[in-house]
Structure P
Amino acid sequence: MLAWMQEAAKMNPFSSPFMSVKCQALENGARPLIPNRNIVAASVEESDSCEFGSNKYFLLCGLGGILSCGITHTGITPLDLVKCRIQVDPQKYKSVFNGFRVTFAEDGTRGLVKGWAPTFFGYSIQGMFKFGLYEVFKVQYSTLVGEEIAYEYRTSLYLISSASAEFFADIGLAPFEAAKVRIQTMPGYADTLRQAVPKMYIDEGLTGFYKGLVPLWMRQIPYTMMKFACFERTVELLYKYVVPKPRSECNKSEQLVVTFAAGYIAGVFCAIVSHPADTVVSKLNQEKGATAGQVLKKLGFGGVWKGLGPRIIMIGTLTAAQWFIYDAVKVWLRMPRPPPPEMPESLKKKYGLA
């Protein structure tokens, strides 16, 4: 019992995750689970709570995704609400500040948080699959192609792994996203998730929950591919050219600062790449019986870029916060956190760099 209580005390969320670490290379010729990714040793005082690439590791990654996406998306519900309303009714909601002012005047403070419940549940489910399956696919694909190809084509590896994960994540998100958009953009339709779900089922059946799935894939898969690939490569470049010391010499708080910076840079690109499809999703869920092609034709080229400014602010901050929380959860749970990839010795010899 005493040992269990000591372990629980170590894992409590109020203890500081920023403990000094000692990064060591693999010894005794041990082979890493992911080619070319040496496991970072945990703190001097503690060992890792799980083995890298184990089922427990992947489950904890999923938990990190739940906290990362659920908390951040719910926290920016007011900005998301105004962004959606600008997309579907730009005549009434002319800008971000105007949108906040009009919404507050009509619905008060409570009106600014409309749709928080489907946002929280939908993006928690999406985050679990997005981050958890990304780690799974990255390990599996790396093992499949071998360490040399995994290193030389690592950007492609990140893109394929993230796209595979997001495909499944959006299936879980779609029903909640459909309910959220209706709550936020259709006055009088419903005020809560409990009101919206039965009404959607009566009006449109099960198909109503998934009519926006394909546009959601069009929005989220490019977004996630950019989010993960840009983040991974930005982290690599920051440690190589910006951070004045090697990652192995950075403490965990310094590593989390790098994580946040790389996440924000990735978020800006994510917003631009995925915005047209985001506009189509918002408009599609507002108009009954419309198809993605009809909505796209009606909006035109200029229409699909409405609300890009607030979305860059929203997605940049959101992506940075998500990566920060996800990495902080790994620190808190004492999970293995491999450093950026390095060229394997076989490739160094092949290119005469050994």
Structure Q
Amino acid sequence: MNPKVMIILGSASDLKIAQKSIDIFETLQIPYSLKVASAHRTHEKVKKLVVEATTNGIEVFMGIAGLAAHLPGSIAAYTHKPVIGVPVDVKLGGLDALFASSQMPFPAPVATVGIDRGDNGAILAGQIIGVNDPEVKKRVSKLRKSYQEKVKIDEEKLISQLDGKLLQKNFLDNYDEISEEKLNKEEPHTDKIFKESESVESEKNTPLVSVVPGSYSDIEEAKNVALTLDRLGISYDISVISPIRYPDKFNKYMENMKDVKLFIAVTGLSAHVTGSIVALSEKPVIGVPRSVEINGLDSLLSMVNMPPGVPVGTVGIENGRNAGVLAGEILGISDKNIEEKLKLMKYKTADI
């Protein structure tokens, strides 16, 4: 049984974070390998491991590192497979590792998850593998539902412990039974930036990727995503829709896009778009933060630091091209045409 995921630790001290990943992979029944290699102290080892692992069937790499955390980027330099970065809090609250992992140049994306979130990194890997493996997809879905159940159990436990005289403990106990008609009074509506890519021959065909800019100010960066997807021959839909301004319409749009392989959200400020997508879908979600205020740090941090169970693979601020490359890496696992175009893009661009 060959492993599908390779976990590489920058240091043995990162094992406590890797253990979170290991527990998830055991639950999802995904075979994995674990190595220790430093991007700075054992660079040749990293290179040989990644090149050989890519040749021998590894589908997803995970780099776990703290401090300067160049390990995930070094992995991305030697493979055209998806690379997930897990920043570790050693100094500066882990922000140094977070920036080093996410702020990668084109065309070497790292799908960065939250600081110390080895669990979310593994779930994202499961979602990526689940794009082509129905059994893994089912197990990811079951795991996601267990997180939902935990919230319900925690609520019941908390309320049972409270003894306020005015507390109405049974208020809205049957909220799950509210009809869809009451929730959705309007027809779904999105604003198309342009038609689906040329790869979609008819409206009946489902695009591979849904690109969701949160507002019109995000359009230019969304176009960078689209240009990269076009070069890779990946079909897509682009629609501007805000889950904050039009929540019901957003829910309808997500229902219409239920058969896409993955989502790419482009958004600034508090980046609710990515959080809303991942709340409504179990497909991989790629986030592109935008610089609207405070140099985009608000968007980056609110996008990447998701709670357990709902990962967003975040690329660098205003690096939509890397989001397109990452989508190609995910879809190229099972599509040789995309893989060949991706290899040309990654390796030829690197030679320039």
Out of P, Q, choose the structure whose coordinates give helix-only ellipticity at 222 nm (-39500 (n - 2.57) for each DSSP H run of 4 or more, over all residues; to 500) equal to -13000 when calculated. Q
Comparison of P, Q by percent of Cα pairs over 17 Å apart, for residues 134-245 alone - largest value held by: Q
Rg and Dmax of the Cα atoms in Å, for residues 70-173 alone gets 19.3, 60 when computed on, of labels P, Q, structure P
If mean count of other Cβ atoms within 10 Å over residues 214-221 is calculated for P, Q, the one returning 18.5 is structure Q
Value 17, calculated as relative contact order in percent (Cα under 8 Å, 6 or more apart), assigned to which of P, Q: Q
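No lab work stands behind these numbers, since they all come straight from the coordinates. A quick note: this is a predicted structure, and the numbers were derived from the prediction, not measured. Cβ atoms are built from the backbone, for glycine too; each structure is taken alone.
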